[in-house]
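What follows is a group of structures, each given as structure tokens.
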Structure P
Amino acid sequence: MMFGVVFWGLHMGFTQGLLATLVADTAPVELRGTAFGMFNLVTGVVLLFSSVLAGWLWDAFGPTAAFLAGAIFSGFAALIMAIRIKARQSPAN
């Protein structure tokens, strides 16, 4: 369990700083506070939705279904990222 906590902490440490930098670099200076507020609002709503869905799957179908759904969503997100990266690398026609 401690290894999981360590890896979760490392993941949060690496990603949260990058996400905050992305928000700060993308938003206009006069709207930076609003951008951070919107980012945190959307993140919170999505985390709430995903937690409720995982809890429902766990209760209704067991832990395997909850973890399988997480794996499917992660794979789908990785596929979308790969497609977007490929689209950016291909020359414009």
Structure Q
Amino acid sequence: MGEVEAALDKVTERFPELFDFNDTKCDGCYLVKDPGRYFDEVIKQLDRQGLCTDGVREELGIKSSNEFSEQYDIILASDHMRRAPGSYRGACQPAIF
């Protein structure tokens, strides 16, 4: 979860144009103006951390090996960011992808 949170923080810092910082659902859960690009940038950040991703725009799968993977839901239906611990959906052993 730490890697996902770090990626979300980095994307909000590097790409402020993607967010409405005045429209929040929780602390740090900003409205995402461009959900497609948001997912793409989060995936890029996770890749830079050496993690494999399987993003399908509904849930984000991440893994560092084929032993297990974790699933995260990083955006609400309202297009606001979803942060920890609510973003965590579960783990699969072995990795699901």
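Bear in mind these aren't lab numbers, they're just calculated from the coordinates by the rules spelled out. Note that the coordinates shown come from a computational prediction; the quantities given were computed from them, not determined experimentally.
Each of P, Q could give helix-only ellipticity at 222 nm (-39500 (n - 2.57) for each DSSP H run of 4 or more, over all residues; to 500), but the derived value -31500 comes from P. Here log10 I(q)/I(0) by the Debye sum over Cα atoms at q = 0.12 Å⁻¹ was calculated and came to -0.34; which of the structures P, Q was it taken from? Only one of P, Q returns -0.34 for log10 I(q)/I(0) by the Debye sum over Cα atoms at q = 0.12 Å⁻¹, namely Q.
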